[in-house]
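In the part that follows, the structures are each spelled out as structure tokens.
Read-outs: derived from the displayed coordinates by stated rules, not from any lab. Computed from a predicted model, the values in this text were never measured in an experiment. Cβ atoms are built from the backbone, for glycine too; each structure is taken alone.
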Structure I
Amino acid sequence: MALPAWVWFLGFFALPVLWIVYYSFGYKPDIYHPIATDKLSLHSYHEAFSRSFVHVFSQTLQISIIGTTLCLLIAFPFAYWLATRVSPRWRGVLLGLVVVPFFVNFLIRTVGWLILLSPAGPVSSLLQRWGVRSEPLHLLQTRGAVQLGVVYNYLALMILPLFVTLDRLDPAMREASKDLGANRAKTFRQITLPLAAPGIVAGLLLVFIPLTGDYITALVLGGAKGNMAGVVVASQFTVAQDWALGAAQAVILIAMILGTVGVFGLFALVIRTIVRASRRITLPPVVEEAI
């Protein structure tokens, strides 16, 4: 039963990634050929670690972490409200409204923000009409526009796993916590949040990994100030025709994603160990009375 999944994984993920790794050790022979692999070396990696590229990679990491955090802060209250406060009759309708944007092409959704945030767009006009701003809005081609775009494009990927996890929580658990004297904050911290941890982890991975490799949002909304690593990698393959350098940058980007996920995973394990140790109760030894 697992054979089709393994074939899909090997054919459409493992082999392409290994091919990119192989290309990363090649070089660009001339202006007419994008790649040559007759002589393998680490020259592309030395070039990829230049100062400008490192700055773009660090900026990408900052945008990804901030965007993932904002998605979590926005999605968790909404998913909790949807799972615990909305009646089942309307729950499906609201979930449908969350999913509807995914029926529209990713590029079209991003271009929609290009129209909204333009200096002559409706947002700028409303702000000037209400007296909030005295001049047109100049948010495009900035890092803030990219940050807004990635949060909008990936927010649903955080809401859906959180809703599934929170919807499966037994309400009796929270009621028992309140009956034992815990207030709402303590119930949320000790009952709801630990039980929702699988959904939080799934949402973080679903958002952080594709967000870090995104290049459409940065290309449409960011410009030079909001550049991301995905744009740099894509430009090496499509514009500069230097596949070796683009492959090396792609490998570095993959390593950066895996390293970041590993660091935060290790940090989460340490926090969980500390929390479990603080909750541990040591019972006094039982002393048997002599008869």
Structure II
Amino acid sequence: MIGSLKQKISRTRSLFKERFSELLKSDKSREEILEDLTETLILADVGVITTEKIIDSIRDKSRKTDTFPTIKHLLEDELVVLLSQFPPNFSFDSTHSVVMFVGVNGGGKTTSLAKLAFCFKQQGKEVMLVAADTFRAAAQEQLQMWGKKLNMPVIKGQYGADPASVAYDALQSFKSREFQALLVDTAGRIHTNINLMTELEKIRRVISREIEGAPHEILLVMDSSIGQNALVQAKEYLKFSGITGIFLTKLDGTAKGGSVLSIVDELQLPIKFVGIGENENDMLRFSPQEFITALLS
């Protein structure tokens, strides 16, 4: 995985590689090295608050005589610890498991759902898709296209229908046909609209009423290419209860891969999957150690 990940996050990785090459050749003091690392983290879109935490911790653990190789090792340990605060385990039961996808429009929600659906299919599971975004016709059409490509049934309702009622109908079909996984696409229009959060809560309540313990996962889909701006959008979704983790998209096309760190630190949620392309198999389970090794090596 690390070799593939290195290639996919090459734009962010090249930033660190260039800075580290310069530091290895220099004889800068510890404080000068920490200043350079601060700038590098900010440029990679780690964010000011998270960067300060990281640098302060390294300063506390290092000695004034430490050189760059020692400080780099401390940096790697610090980043792995930060990302490991919340284990990226993914809950998937073999029978009647339900996953909800939430997030703003344009973040890659429907494509991310399709990637996870394909992953489950590869494991031999029967998967059903639900187009519970009834406010945007394009969302339903996109999911139907994926359903056709992956050979999976898609349950949808009329344009403008109650999303919770669509979810209810899908759950009845899901249980009667004895499928193993139900993946629910939801609306993301106008992230500041409180009515959207109310609709998401309704869908969640319907699911939990029909299947005990469901939804087993609620994934917040975030576009890594917009960096810190994605955090502003995501924080709105913290008003919606039950989010279990992040599905981070478009990591292959951005130099802002450092946002991974501030996302975990500020949202207090694990990153469970990363999207690294447009095809159904362009998805990786997130590993803090493997990500940081790929980023800094």
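Give the label, chosen from I, II, of the structure having the highest value of distance in nm of label points 7 Å out along Cα→Cβ at positions 27 and 211.
II
Assign the value 1.9, calculated as distance in nm of label points 7 Å out along Cα→Cβ at positions 11 and 267, to the correct structure from I, II.
II
One of I, II was used to compute log10 I(q)/I(0) by the Debye sum over Cα atoms at q = 0.07, 0.13, 0.14 Å⁻¹, and the result was -0.29, -0.86, -0.96. Which label is that?
II
Quick check: 4.9 is what I get for distance in nm of label points 7 Å out along Cα→Cβ at positions 195 and 227, calculated from one of I, II. Which structure matches?
Computing distance in nm of label points 7 Å out along Cα→Cβ at positions 195 and 227 on every structure in I, II gives 4.9 only for I.
For FRET efficiency 1/(1 + (r/R0)^6) of positions 67 and 235 (r between Cβ atoms, R0 = 30 Å, to 0.05), the calculated result is 0.90, so let me know which of I, II that is.
The value was obtained from structure I.
Using the calculated result -16500 for helix-only ellipticity at 222 nm (-39500 (n - 2.57) for each DSSP H run of 4 or more, over all residues; to 500), pick out the matching structure from I, II.
Derived from the structure labelled II.
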